[in-house]
Structure P
Amino acid sequence: MKDVTQVFLYADPGSAQLFVAAAEAAGVKQVVLLSSMSTHAIHAETAGDPHALAERIIASGSFATTFLQPGTFMSNAMFWSHQIRALGQVRLPYLDAEEAPIHEQDIADVAIRVLSDGPGSEHDSRAYALTGPESMTRRHQIALIGETTGIPIDPVDLTPDQAREELGQTMRNPAQLEHLMFYWASRVGTPHPIEPTVEQLTDHPARPFTIWLEDHPDIFAT
């Protein structure tokens, strides 16, 4: 990291301490960490949340830190594309769970603002929760994909046992899957709070899911 003074970082807790040592040795002045809203969960760190653990380690460094804590990424919808092409379906549990997905460009815009303001600014030692502009269910997201692309899509609401079997084929961490299942179940019928952070720091409103679909026109094409 020779001559590096600012870093935008996604850190695994297993290697975060190595990064801190290297950054301190290189004289890094500011680190903006891409973390997660999952750190807001009760007892997140004692429950082993990797983002909470990474935050604690990065905060121990002798440089200015800012944590960006987005919730669900709009780009998570990319993982549905194979099912849509192969089956004409999206198979997930708790389709009526409320989330506030955020466009990845809004996260980047916030990071650019924090890095541009630099160390010693109002962002030092801050944690910014980031959401998109509206609470929506994944069932509604699927409907918007269908409306935008013209592709008929059948939303299939899996039971918890079906979800463990199907999602467990690609998610190799059973504990993480159970954490997600618990989170999704808790959000059914509960609108997600909307954070004003994106607009406050970028001077533009957070982008809606329809804009994300326009920005990625070929993802769901058959």
Structure Q
Amino acid sequence: MKHIPFSNRFFSILLFLSLFSTTAFAQNVEINLDDLISETQFMSDDPDLMRMVWYIPVEYWEATFSNDPSISDDEVKEIIDILDDYELFFVIDGVIGTFGNVRYQPRSEIKRNLRLHAPSGEYYPLDDNEINGDAKSMMTIMSPILASMMGTMGENMQFFFFKGKNKNKRLINPTGNESFKVQVASEMFEFNLPLASLLPPKFCPEDNAKMKGTWVYCPFHGTTLVDKAN
């Protein structure tokens, strides 16, 4: 299998697709990337904080790259294989000053106060020497691209890897039923699973209206949803 050179162009394609292409396919499921991001990206409710946690499952990358005909299935598989051993999060943590300026926490401080509360236990961010070189290279290339597109906020968006598996089982299964939490300092962000954007839709038997895959009943007719339209 050909090894992918992780170039700036490669990640420019990724970000272009993420920002301007809202629909993709992964594992035969049509995925709306806007919906996926809204389910996996959370901001603090504290008006004095500029704090964000973004969970990026491997399904996000799979869906994003599926839109690009210049990237082969083998190349997509290699990317997924590199990231499959980890859970990836982007975190921003800053304090908003009196006049609206933001004092961002350094990466070391965020890492010290970051925890993943998964169904199997509590986990800490991995140290650099625990992360595959290709995975680090991908994020190293992506960071300046984020900075150029998002300014100061992008410059202070830090990525963190956690171990992705426990006893060969995914630490977080985004299509499963076991939710998880991410702790940044004293604030807890809860991620409810499964992610509706990764599930096949359901349909109302009354009018064939498409509904979220996590729903059981039609909110308009009260009928039990079905897997296929009539």
Among P, Q, which structure scores highest (criterion: relative contact order in percent (Cα under 8 Å, 6 or more apart)): P
Quick check: 30, 23, 18 is what I get for semi-axes √(5λ) of the Cα gyration tensor in Å, calculated from one of P, Q. Which structure matches? Q
For helix-only ellipticity at 222 nm (-39500 (n - 2.57) for each DSSP H run of 4 or more, over all residues; to 500), the calculated result is -9000, so let me know which of P, Q that is. Q
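Where a number appears in this text, it was derived from the coordinates with a stated rule and is not lab data. In this text the structure is predicted, and so the values were computed from the model without any measurement.
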